[in-house]
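What follows is a set of structures for review.
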Structure I
Amino acid sequence: MGIAAGAVDAAGPPARLLDSEAVLHEGVEALTACDPVMARIVAAGAVPPLRKRPPGYEGLAGIIVAQQLSTASAGAIWGRLKRLLPDLTPETFAAAADPDLKAAGLSGPKIRTLRAVAEAVGTGRLPLDALHILGADEAHRLMVAVHGIGPWTADVYLLFCLGHPDAFPAGDLALQEAARLADGLDARPGAAALKERAELWRPWRGVAAKVLWAYYRVAKARDAAPLPS
C-alpha cells in the first residue's frame, strides 16, 4: 500500500527515498488523490522527471557553484574547478589556495561557503552522509546552520541529491509562480504562504515541487527547475 499524503509524522524520517521512477509515481498518485489541484495539473501534462544528482560534498558544491549563474557560466566554472580539484572533497577543497579557486571563477562568498561546508563536514556538524535518515525539517535545520547555506540550497540538495521526498524549497520563484497559476491566484504566494499550502502534501512535498516545476514548464514553455538535465 502506498503512503497517503498527510499520513506521516512531519518530524520523522522518510519511509523511502525518492530514488526511482516507481517511488516518484507513488508520490504523484498520493498527491493527486489528496488535492484536486494536483490532479488537474498532472492531467494537464505536469508529469515530472526524476532528476537526480550525486550526494555528498561534491553534489552540494555543484549547487552552490551554480547559484545565481546561467547554466553556461555555471558549467564553465564547474569544469575549471574540477580540473583544479578532480577529487573534490572537503579535504581537497580546504587545502586549495584562494587565488587558484578565484582563477577557476569562484567568487569570494562562494569560496567562504564551500570552506565553511568543508569544515562542518569535517567536524561532524553537517553529517551529509546521514541527512537522508532525518526528517526533512531536521535535515534542513542542520544545513542552514552552516554559514552560506540558505533555505533554497538546503532543500534543493535534500531533494535532488539525497532524494528526500518531503524537501520543499518554498522560496523558489518558479514554484511560487506555478502555484499561482495552479491555484488561480492574482499574485504569487510568498515563501511562507507556499510553505503553508504545502502542508497538505506531506510527506510528498518534494514530489509536489517536481510536479509544480513540471507545470511551470507546461504553462510557460520553458524549464525553470534547478539542476536541469
Structure II
Amino acid sequence: NRPTGGLNEEKKRYAHELESIIQLSDIVDAIKPTFLIGAAGQGPAFTREILEKMASFNKHPVIFALSNPTSKAECTAQEAYEATNGKCVFASGSPFPNVEYQGKTYIPGQGNNSYIFPGVGLAVVICRIRHIPEELFYIAAKTLSDLVTEEDLAIGLVYPSLEKIHDVSRSIAVSLAEYAYEHNLAALYPKPENLDQFIKSNQYTANYQDVLPSKWDWPKLN
C-alpha cells in the first residue's frame, strides 16, 4: 500500500504490508530492521537518531552506506561507529579513513564491485565461458565471503583487504572455472589439470621483466 508507487517486482518481494510511511526514522521504528542499505545517492539519510535506534534493538546492526561519491554517502564511518557505540558492521561505497573509537581502531570496509568483476572477467576470458548465468555471480559472492577472516571481522572489515585483491580475484576465478567445467559452460578444452596454477599463469601482473641486458661495473685499475 504505497500511494507514491515505485515498487517493481524485485522490490515487492522485500516489502512489508503496512500503512504508508514516509520518513526513514518512522520506518525503522515500525520494522526494526537488522540491515540498512543506502544506495540512492541522496546524501546523509542515516542520521544519528536512526543509527542509535538500529543499535538499540540489534546486537550488531549492519550499516551499508554505499552511495558514491563520499559526499553522497548516507553516513560516514565515524558517524556509524560513534552512534552505535562501535557495535555496527559497516561498509561504504566510497573509502573512509580508519576510525579510532574507545581505544580501538576500526578499518571501514569498502563494498565495491572491484571485488567481483575482475575475478568473473578472469574466469570468463581464460576459460572461454560464453554464457554467464546468474549462478556465477552467486558463486563469486560466496567465494568472496569465505575469504573474510576472523581477523578481518575483528577490525571491522567485512571484505578482504584490497591489498589482497590479486589473490581474491584468482580465488573467485578458480571457483567459477570449476563450476563452468562441471556445467559445460567452458569452451577451453582440455580442462587444465591444475586450475589455480593455470589461472595464476594467465593472470595479469604489473611486474615486468627487465628487457635490458645485464650490466657490470669495470674494476678500477690502480
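State the single structure among I, II that was used to calculate P(r) over Cα pairs in 5 Å bins from 0, in percent, for residues 84-123 alone, giving 6, 27, 35, 26, 6, 1.
I
Out of I, II, choose the structure whose coordinates give Cα extents along the principal axes in Å equal to 53, 36, 30 when calculated.
Of the options listed, only I reproduces it.
Work out which structure the value -16000 belongs to, where helix-only ellipticity at 222 nm (-39500 (n - 2.57) for each DSSP H run of 4 or more, over all residues; to 500) was derived from one of I, II.
Derived from I, not from the others.
Comparing mean count of other Cβ atoms within 10 Å over residues 68-75 across structures I, II, which is largest?
II
Looking at structures I, II, which one was FRET efficiency 1/(1 + (r/R0)^6) of positions 44 and 164 (r between Cβ atoms, R0 = 30 Å, to 0.05) calculated from, given that it came out as 0.45?
II
As an exercise: relative contact order in percent (Cα under 8 Å, 6 or more apart), calculated from one structure in I, II, equals 13. Which structure is it?
It traces back to II.
One of I, II was used to compute distance in nm of label points 7 Å out along Cα→Cβ at positions 60 and 204, and the result was 2.9. Which label is that?
It must be structure I, since only it matches.
The numbers here are math on the coordinates, done by the rules we state, and not lab data. Just so it is clear, the structure is predicted and the values come from calculations on it, not from any experiment. Cβ atoms are built from the backbone, for glycine too; each structure is taken alone.
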